[in-house]
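Enquirer: Quick heads-up: structures coming right below.
All of the numbers you see were taken from the coordinates with simple rules; none came from a lab. No experiment lies behind these values; they were computed from the predicted model shown. Cβ atoms are built from the backbone, for glycine too; each structure is taken alone.
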Structure P
Amino acid sequence: MKSRATLFTVFSLSLFALATLITIVLNTSPNNPPEIFAFFISLVVALVGIFTFGLYGYGIMKTHSTPGWIEVAGYLKQAIILSIGVTIILALRSYKLINGQSLAILIVGLIIGSLLVKKVRAGSTT
C-alpha cells in the first residue's frame, strides 16, 4: 500500500509540475528571477516523476512482477538525483557556464552520488 500511495503522490506532483512548466513556457517570458526559479523547480519535479515512472516500468519489465516498497523508494531516490543533475546541467548550459570538462566532472559526481546513496541504503538494511 505504501508504494501505491508514493506512486500516486509522485504522479500528482509531476502532473501539476508539468502543467506549471507548460504555463511558464507559453504564457511568460522568464526574464526575472522568480519566473526562472519557478521554471527550474517545476522542471525538477516533472523530471522526478518521469524518471521515477521510467525506472518503475524498467523494474516491472526486468522482474516480471510489481516492485515492492524498497525498490520504489530506490527508484525515487535515483530519479531525484538524476533530475537534479539534469536540471543543473541545463541551468549552467543556459548561462553558458559549462564546457566539456565541467560536464564530465558533473556526470562523474552524479555517478558517485548515486553509488553513495546505494551504499548507504545497503548498509542501513543490514
Structure Q
Amino acid sequence: MKMLEDTPKLHVTRGNTIVSAMFVTGSLSIAIAEMNLMSTLDFGLEDLGSYVWWICRVVINSKYRRRGYGRTLVDQLAQSQLGYAMIVTPGGYDMSPDEQTSFYAACGFVQRGEFMVRIGDRS
C-alpha cells in the first residue's frame, strides 16, 4: 500500500497570461505543463481570434508516463483557457515528434499546419 505522501498531488497556478499545472510527490515534481496567452499574430493564426494559449511545455518523468498525468495536466490547462484556442508544436524533450503528436491528438488536438490546435473544452 502506498503512503499518502507518495500519492502525487496536483497543483495549478493561474495568472492573467500564464497557467501552470504540476503533479508533485514528496519534494519531487513528476509532471509539469505550462501555457502562455499569446497574440495570434505571433503564429499567423488570426482566424482563431486575437489570442491563443500556447502550450510551451508538457514534461512527464519517464517513470510516471502512461498513467494519465499528462492528459490530466492538459485538461487542467483547458479549464483555464477562457474561450481561447490552445495550440502546441510537438517536439523536443525526450519523446519523438510522432509520439508527442499522438499524445496531443488523444488530448483533443487536431493537426493544422505546423501546429496542433484544440478549440473549446472536450468535456
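Enquirer: Taking relative contact order in percent (Cα under 8 Å, 6 or more apart) as the criterion, which structure among P, Q has the greatest value?
Expert: Working: P: 23; Q: 18.
Once relative contact order in percent (Cα under 8 Å, 6 or more apart) is tallied for P, Q, the winner is P.
Enquirer: Which one of P, Q has distance in nm of label points 7 Å out along Cα→Cβ at positions 68 and 92, as calculated from the coordinates, equal to 3.8?
Expert: P
Enquirer: From which structure (P, Q) was helix-only ellipticity at 222 nm (-39500 (n - 2.57) for each DSSP H run of 4 or more, over all residues; to 500) calculated, if the value obtained is -31000?
Expert: On the way: P: -31000; Q: -5000.
The read-out was computed on structure P.
Enquirer: Okay, next question. One of P, Q was used to calculate log10 I(q)/I(0) by the Debye sum over Cα atoms at q = 0.12, 0.15, 0.16, 0.23 Å⁻¹, giving -0.55, -0.82, -0.90, -1.31; which?
Expert: Computing log10 I(q)/I(0) by the Debye sum over Cα atoms at q = 0.12, 0.15, 0.16, 0.23 Å⁻¹ on every structure in P, Q gives -0.55, -0.82, -0.90, -1.31 only for P.
Enquirer: To continue, here is another question. On FRET efficiency 1/(1 + (r/R0)^6) of positions 60 and 100 (r between Cβ atoms, R0 = 30 Å, to 0.05), which of the structures labelled P, Q is highest?
Expert: Q
Enquirer: -0.64, -1.00 is what came out when log10 I(q)/I(0) by the Debye sum over Cα atoms at q = 0.19, 0.33 Å⁻¹, for residues 12-51 alone was calculated for one structure; which of P, Q is it?
Expert: Label of the source structure: Q.
Enquirer: If you don't mind, another one. Computing FRET efficiency 1/(1 + (r/R0)^6) of positions 44 and 76 (r between Cβ atoms, R0 = 25 Å, to 0.05) for each of P, Q, which one ends up highest?
Expert: Structure P comes out on top.
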